[in-house]
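Throughout, read-outs are computed from the coordinates displayed, never taken from laboratory work. Computed from a predicted model, the values in this text were never measured in an experiment. Cβ atoms are built from the backbone, for glycine too; each structure is taken alone.
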Structure 1
Amino acid sequence: MNAFNLKNGTLYAENVALSSIAATYATPCYVYSKAALVHAFEQFQAGLTGTNHLICFAVKANPSLAILHLFASMGAGFDIVSGGELARVLAAGGDPNKVVFSGVGKSHDEMRAALKAGILCFNIESESELHRLNQVAAEMDKIAPVSLRVNPNVDAKTHPYISTGLKNNKFGVAFESAVQLYEQAAAMPNIAVHGVDCHIGSQITELSPFLDALDRVLSLVDHLESKGIHIAHIDVGGGIGITYSDEMPPAFKAYAEAIMQKLAGRDVKVMFEPGRALVGNAGVMLTKVEYLKMGNLDDADKPKNFAIVDAAMNDLMRPALYDAYHEIVAVQPREGKTQTYEIVGPVCESGDFLGHDRALALEEGDLLAVKSAGAYGMSMASNYNTRPRAAEIMVDGDQHYVIRAREKVEDLFALEIVPEPR
């Protein structure tokens, strides 16, 4: 579903003109389509009809309370990687018994908070973490439900920064060590083995890496069962990609059906951890062209033209961090000859860009929409250069409303203290 379309020469979100959004709330701002969020979740579920499953939205992709609340209302669980994300899920009305806790560095306090809340499962990523959790659970007179996040050493064929399933990645337990660690876990008095977890990376656009990883996981499950260690659920992780430009990821239904076919005949609950797949293309970031800075045609090298916009790398980090591509389009496209522009922000870094070599017909004051910004956009935003973070807006049909107010400059130093002279 594409919720962002041109109508009468203007880009709309559902039935609301993005120019109207910008006029009402100013720029930069994030705009989400409720219909696109609902559609993505329903499409993911469509391939799982009649199965014992749980879709746990990866909160790190977009932790907006409004979005978490929407997914919770549709029956979603949540994949968290911090105590802060757990607090967000609970504040949004999420069911703690549908929460899985991933991440390589869980602290004592985070473990205690998750045990107190009664989460579904801890995804354990090291032997030391397992021993710490057993100790914390004993102190609280609790039994901690666990899966081991097993690293299958499968190449996800994605960007190295978002690949997590190779043996040189920091995530998970080495496949060769998994059986021994499961045996330790099964013998611990305050640990209950519930499942096995595997997550090999993000923005994966082929089915084969998922299926190769699952084959390895299933061989481990069979080995564990032969040793009397029962696995009640298999968490296949997330990572299915979206279309940013010309990628062609598998349809949700095809992905889910391929996974379920591998699991045919097994009495296990299947858990998924999609993030980007549910929210990525449900959001855009709006920004305004402040200045056009044209290159010198007399330069020996190809002259560069710059469109300097009011959004920056602190608002959308992915291009600067990964050299990630986001399509950038005019909200009200102009007729006439295009120029090739670097789309850059006002932050004082040469790496502050949103897009390279974009052919656009622009004038100062024009609005641009940075597409596919619903995942890892606002969630990675910062206050670098003392820039307040953008507002977030939800569109629902012909209605629109703020789901996060724009920060004020004074908010950014409200917690700071200037010490009195001694």
Structure 2
Amino acid sequence: MNNDLQRLQPYPFEKLNALKATVSPPSGLSPILLSIGEPKHAAPAHVLQALSDALPKVAHYPATKGSPELRESIASWLIQRFNLAADSIDSERHVLPVSGTREALFAFAQAVVNREAVASGAKPYIMMPNPFYQIYEGATFLAGATPFYLPNKGIQPDFDSIDEESWSKCQLLFICSPYNPTGAVMQFETLKKLIALADKHDFIIASDECYSEIYLDESQPPMGLLEACAKLGRHQYERCVVFHSLSKRSNLPGLRSGFVAGDASVLKDFLLYRTYHGCAMPLHHQIASIHAWNDESHVIENRTLYREKFAQFQAIAGQQLSLEIPEGGFYFWAQTPIDDIEFAQKLYVRENITVLPGQYLSREIDGENPGKNRIRMALVASTEECAEAAQRIQRFMSTI
């Protein structure tokens, strides 16, 4: 067996289940889950209809590269959403559909890491934020690389604190904007700085932008990495790739539909990897995805619901718990007055609400865990359930 499998830590929700298994919630209160970022808003009806109509396509093998129609719809969406030049996105070269970005983020690290460097004992770095999406870490271990956990500065990684020697060992940098779990959005000057570092030290930037379509201010959508490239005149997107998904944007987590876009030379090799990996998106999923990428009305409605829930939740629970509405995403990254693991367990015992302790999303570096005394709360439930959860949390807070 691959020895690196032993380096994988239990997933955050495994830890959470173990924490809950030792206690029991009150039987008189219905459970409310704020722990998992699984959207509960209704999926767009026209997309579901397209999926149903396309079911006969299961009789055909899908191409790993996806259909030309799907790639063209994605390219058009990228151009419109991120202010790209119409001739700067070639759907043949710059776009690759994937079966959900979770598998793509994992597979990308396997394709990118230089095995000769690993074999030589150089221990190349894959850099990632801390807290982080645990797929980044698992992908690093199984690619034979070394995870480098970026220091935390408030609600964003502290890139300025990294020395030149560490950057020189980097082969891949994972970034996430809006950032899971804090919701912070990376600004142009930061992206510009990272692109310059990638050029200097010859590493690839993989920007996880799965939360990019859920944001607070309708007039200020989060900037993406390709948009920063375009602003810098880098219309070939050298060393830059982005990952997008329909899971959060269109409330379609079970469709397993997303894409990778950017540097054509990188995607050419990644496509070769994926041809052997055997993870082509089913044709009926591709057809439904075209309908989703071609429509923005349901996405606008989705954002409106999240804004309403954030404001409502803050108005109720914010009287007792310090809550700041994030720039993007659908999480509250809240400070706790006691240890976050203890807080999560007691909240479950007393109010039957499940939240995720911040320590489960982070790694302790130099004696500090940046998730300590934080909880992540996903406002994915209905408006009524979120309001009920806020009231229970307010009641719980008054007891501690």
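Observations on the structure shown:
- Among 1, 2, structure where helix-only ellipticity at 222 nm (-39500 (n - 2.57) for each DSSP H run of 4 or more, over all residues; to 500) as derived comes to -8000: 1
- Entry that produces 41, 22, 20 once Cα extents along the principal axes in Å, for residues 175-238 alone is calculated, selected from 1, 2: 1
- Parent structure of the calculated result 3.4, given that distance in nm of label points 7 Å out along Cα→Cβ at positions 111 and 351 is the read-out and 1, 2 the choices: 1
- Among candidates 1, 2, the computation of relative contact order in percent (Cα under 8 Å, 6 or more apart) that gave 19 used structure 1.
- Of the structures 1, 2, the one that 20.3 was derived from, the read-out being mean projected area of the Cα convex hull in nm²: 2
- Parent structure of the calculated result 2.0, given that distance in nm of label points 7 Å out along Cα→Cβ at positions 103 and 383 is the read-out and 1, 2 the choices: 1
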